[in-house]
Structure 1
Amino acid sequence: MVTLAASARTVDTLDARVSVCRACPRLVGWREQVARDKRAAYAEQAYWGRPAPGFGDPAPRVLVVGLAPAAHGANRTGRVFTGDRSGDWLYAALHRAGYASQPSSTHAGDGMTLAGLRIVAAVRCAPPGNHPSVDERATCAPWLDRDLVLAAPTLHAILALGEVAWNATVSAARRVGWEVPGRRPRFGHGEVVRLARPDGRGVRLVGSYHVSQQNTFTGRLTEPMLDAALALLTDAEG
């Protein structure tokens, strides 16, 4: 796994390798079971049923890191944050901020493009109950490491959606040789820390509550709050 990720010289190669990964038996079994059984509303659709590769600009100024694909979202459509309510929230906000070409994303061929931004997940397969195990997170970690390395020449800021994505990003930054302030920067919505690449250039890490229905339906995360977090990324580019 580490070799496959570390030897990927381009984003396209990395995404291709991600899409055929079978390293975690529990996740492989679950994602494929969901793709076979399907949700009734999507019974006539062919499910992707594989790891979800990253999506967006191959030379991003901003990297968005989520938790994992949704069982009937990216595991169905093949594109991260596409085809579920979490994606509806995220892409609408990215459109308002000028990163996304359209305000909604329903399937991989809907014409959506992202400018200056790439979206990836800490874990690339849909996990049962949206909860990947500690071992599964560790097994998937080299993909995120390589995403940071490949994005580094153009990267200004990272948006971590939720505490799992925040911690995964901090750990990945350390593994690839970036300086991280403190032992473990604390996650919070609107929290900002400065990461430093080996060349001394800074990358701003911004925290946001995840765009899950649990957060958006309860009002823990509102549209103005998400827009404010995205504005912190723009500040990093100034």
Structure 2
Amino acid sequence: MTKNLAELDFISGEILLFNKPLDWTSFDVVNRVRYLLCQKLGIKKLKVGHAGTLDPKATGLVVLCTGKATKKIESIQAEEKEYIATVKLGATTPSSDLETAEDQTFDTSHITCELIEQKLFDFKGDIQQVPPVFSAIKVNGKRAFNYARNGEELEMKARPVYISAIEILRFENPELEIKINCGKGTYIRSLARDIGESLNNGAYLLALQRTRIGTQSVSDAWSLADFEKSLSEM
């Protein structure tokens, strides 16, 4: 489980694991933890950063670094990540997740587990992936999701990503649950979208949980409520 907070030196630098709640941004978690620590330590400023953004509609592991440990952020971001994704086949949304409403629907009666297995093989290894328009990628100094939410057209360029493994955990048409192991910069929303297209169909994320970054597991992560409670008891 998590470390005893009383033994940690947050100002010098610590690595903290959090289980991000649904509809929180990674920056929300950073801001909340920074506020709680500053209040507890009686200081006005504390350097806190996160190693890898999770979308608001995703849950799971977010790694926070404080103080001098923020220098480790880049190396942590480069480590392999594991996700559990629940994908809905037979429909699409502009954001490729639940942030936006369905805009197209398709018949999924022809889709079998065997067909999905065949198509997933093409997504393993080094691939080119187009990030979703609803993403935090900066284009001309502005986050892509800002263009998308304003209804502005934006062409996202494909970029190389690496997927080491994809495993089907459950298929109950039209829902598909998969486990993905991948490298830095991989968008699971884009993967869901592309799986749908490979089936001559549509797909988007119903749920996404990041379960691991490198050797760090979500099972060892703090909930924000437990972290706040433990801090208050110090």
Structure 3
Amino acid sequence: MAAKGHPVKSFVSILRYPGFVAASPKISRIEDLKGKVVGVSAAGSSTQMFLNYLLTTHNMKPDDASVASIGMSATAVAAITHAKVDAAIMTEPALSIVAKQIPDLHLLADARTADGVKAIYGVDVYPSAVLYSTPAWLDAHPKQAASLAKAMLRTLAWMRTQSPEQIREKMPAAFRTEDAATDLAALKNLQAMLSPDGKLTPESAAAVHKVLAISLDEVRTAQIDLSKTYTNEFVSQ
């Protein structure tokens, strides 16, 4: 948004890991994705940006692999289990469903864990879901922003300390699958991804910028002051 001339500012980090996983039934190295078809949720999506970043950081170009739009849920599961794609960028719970059907599934890059995020991005935290607003609104409504931040931090604390079973029980039926065990496995993975303090760092902002710049010309060429794209003011109160 800053590259488009529309400044917004993140003020609560929700997910400290993006949760993307590059998975394949047969391919075991990112380098071997060259010339293959890789499923992403949609063209131009964050999953394709993740793929572009992986290819670029392994001495390839984004167009060295072909992409196919496969969605993120049942369609993604079907695409990889029926060999419609050679690999896919997946998220939970689709990943857990596929792993159950393909026990020897190869995980080429796993951004659900601290070690995975460090290996992929070179940082401890890569914020992928945040609360954000315009600087004008935050300046004019500091009490409301602080209340939103407090509510989100309390929610994150609850989710990080409850059992997956307790979390699933609170979820609307539309967000649950018919396989409780798969849901619980996905929720357990999700808990590790939740931010413990809601804070963002200069290193994290720089990592996000680096990933976006690979896929978006407007980000790559814009002069952006990253310090103006986030604040920890409201999560520190």
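Assuming 6, 28, 41, 21, 4 is P(r) over Cα pairs in 5 Å bins from 0, in percent, for residues 67-106 alone as calculated from a single structure, say which of 1, 2, 3 it is.
Of the options listed, only 3 reproduces it.
33 is what came out when relative contact order in percent (Cα under 8 Å, 6 or more apart) was calculated for one structure; which of 1, 2, 3 is it?
This figure was derived from 3.
Out of 1, 2, 3, choose the structure whose coordinates give semi-axes √(5λ) of the Cα gyration tensor in Å equal to 30, 24, 14 when calculated.
Of the options listed, only 3 reproduces it.
Computed from the coordinates by the stated procedures, all read-outs in this text should not be read as laboratory data. Because the structure is a prediction, the values reported are computed rather than measured.
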